[in-house]
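J.: The structures considered in this document are given below.
Bear in mind these aren't lab numbers, they're just calculated from the coordinates by the rules spelled out. Being a predicted model, the structure only gives us computed values, none of them experimental. Cβ atoms are built from the backbone, for glycine too; each structure is taken alone.
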Structure I
């Protein structure tokens, strides 16, 4: 196994520090009981722990609703959302399956991510043979549907959106992030794309690859993608020990744990999750981890 590596310093706590500094500069008083809430209005749920992130469900009860395949811009799918109406609005994530696959190949991710305080739309693509560029456009169409026309649009903060996907869907999430820099996060899983240079990408991106992937090998896909993304965008690379291309098609706790932590940190600006990113994961399940954390 290769040793865990980390690269390039960058602060992840700038938002909180600037907010606190603004209060002090104006002579305000910060309540000792709730300094984090004052600086970070998007926190949802209890303080995170390993046990919470590794459980099959997070702290929020969820429900789901189907989206017709007749909807414009993508092939329909399923929306998962927290049932609470008292916790404020939530960030949202659109997720695409891979080549020839349907959303059912990844559907364990929907309720799991939603249970941590997100609205998730898992999409089916217009055809199962759609290429990454098309999947990227469909992910963005799904986010637009969620925030503008869906039955749960009132639960969503349209300024806090993210994309993810597997294989060609992962390649599509890179396409979506590059074309819509206002997105808050992207999480490509075993991504496949003929484009290798993503130096124009500005969205915080976590790439998860499998050590033994023979479809989208990490040496020709995940690693070049990661290396080409500028450090200023915020990025991390997680390589799973002994896994192949289809690791997202069954419940995979290391993937879910890191994916939730990344979304919470960058979609919700929740610095409580930095502890799971900096330093990153380690152990027998992890082949390698790289990041842009300060050290």
Structure II
């Protein structure tokens, strides 16, 4: 599975969703305009979209459902046009990377964990299933082989060819994400503190860095609440009063609606042992600092 940096090109994606006719026509025209017809052809097979290489018949399935989800959140036609163009731009940037060779053991320094919604399709075909690790009821961990402008989500076949286990890939990925910078932006609202991590495309993945959570936990005097609304942001809140619950809940929902690859709008309670539990904050219980698991 090979994806552009924005998460919009994939191979053998199982999930498929139907777009509205006008949106589908818009996407088809944008793709045909952006691609060289002598090199690439756009094909549709029922609900699925593909780009086929004219020279060697490589077929790449486009996750049109991701674009559809984004279009469903937009109201203005101008915004939808921009979303389609951004989608196509990510597709075209990813194409040169489709010929990159995969050698996981040699490329272990390029492997990073990526957070996805628990509903993210990981495949059903043996060998093509993505390597996956459970995280919370709302999220899972996948593994990206990072080529810079694009990345590949690691599957069973890649791991088998390299003779590596899921545990080895997970260990490499955790080591690499721990090497990334961890200097958050700090904001204050009604005496509550909010730490924002948005350095790169592995911002949400930093929630797997146990040492980072431990260091933050030592600074926090209230309740520690985290949020990974989409892959490019991690929010950690020091909730010291009832207003803090409302703020972190609104922030999580806002960022969830804006991200190209949304994960979950639900905040996560961080326990003393760094265990994460999704919570739902009810407006009428905010003053009592209650949450529902």
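J.: State the single structure among I, II that was used to calculate Kirkwood radius over Cα pairs in Å, for residues 182-229 alone, giving 11.6.
T.: Answer by label: II.
J.: Thinking only about mean count of other Cβ atoms within 10 Å over residues 206-213, which of I, II has the largest value?
T.: With respect to mean count of other Cβ atoms within 10 Å over residues 206-213, the highest-scoring structure among I, II is I.
J.: For volume of the Cα convex hull per residue in Å³, find whichever of I, II sits highest and give me its label.
T.: Comparing I, II, the top value of volume of the Cα convex hull per residue in Å³ belongs to II.
J.: Okay, moving on. A value of 2.6 was computed for distance in nm of label points 7 Å out along Cα→Cβ at positions 158 and 278; which of I, II is the source structure?
T.: Computed on structure II.
J.: Shifting gears a bit: For which of I, II does relative contact order in percent (Cα under 8 Å, 6 or more apart), calculated from the coordinates, equal 15?
T.: II
J.: Taking distance in nm of label points 7 Å out along Cα→Cβ at positions 126 and 254 for each of I, II, which is largest?
T.: Structure II comes out on top.
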